[in-house]
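What follows draws every value from the coordinates through simple rules; no lab data is involved. Remember, predicted model here, so these are calculated numbers, not experimental data. Cβ atoms are built from the backbone, for glycine too; each structure is taken alone.
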Structure 1
Amino acid sequence: MMLTLKVMNVVFDETVDTHAPYCYASRNEQRSKNKPLLTKGILTSIAKKYTENGYTIKEYKTYRNKLTHLKEILK
């Protein structure tokens, strides 16, 4: 009985390590966990702000200002 439990634990640990390895969070991920006000939607908007979508300068500044204003409200 005890031997089968040890074998099962070893097999389970190997399976978990293979399919879901433990990894450390990067510094950016650690910082984002400390800022709960940054919701998934806001993070998506921030990412969108930095992509090249053919924005004119005026459109970019308007989007940036709206996003900054929204973040200030959430603080």
Structure 2
Amino acid sequence: MMIVLHKHVPERNQHRFYALQLAPNLFGAWSLIRTWGRIGAPGQQRIDWHDTREAAEQARDRLLQAKQRRGYHLCPGNG
């Protein structure tokens, strides 16, 4: 499941997205895939590897909370 967040601040011309997704990799570990950028643009991507699914979920949850503190909001349809 992918979690997508948006941040809109029209007076600063900020229209951003941030997406988080967990995926198993071929080596038995888990990847946390982060994609971010301006809405409508392809954005950038980073993949962090974690030994267990639980570790990847904890990292995802920490990032989700940090982004929400910075003004990002969950998009409708995120579970």
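Quick check on the output: -7000 is helix-only ellipticity at 222 nm (-39500 (n - 2.57) for each DSSP H run of 4 or more, over all residues; to 500), derived from one of 1, 2. Which one produced it?
Computed on structure 2.
Name the one structure among 1, 2 that mean count of other Cβ atoms within 10 Å over residues 30-37 of 17.5 was derived from.
Matching structure: 2.
Say we calculate distance in nm of label points 7 Å out along Cα→Cβ at positions 6 and 38 for every structure; which of 1, 2 gives the highest result?
1
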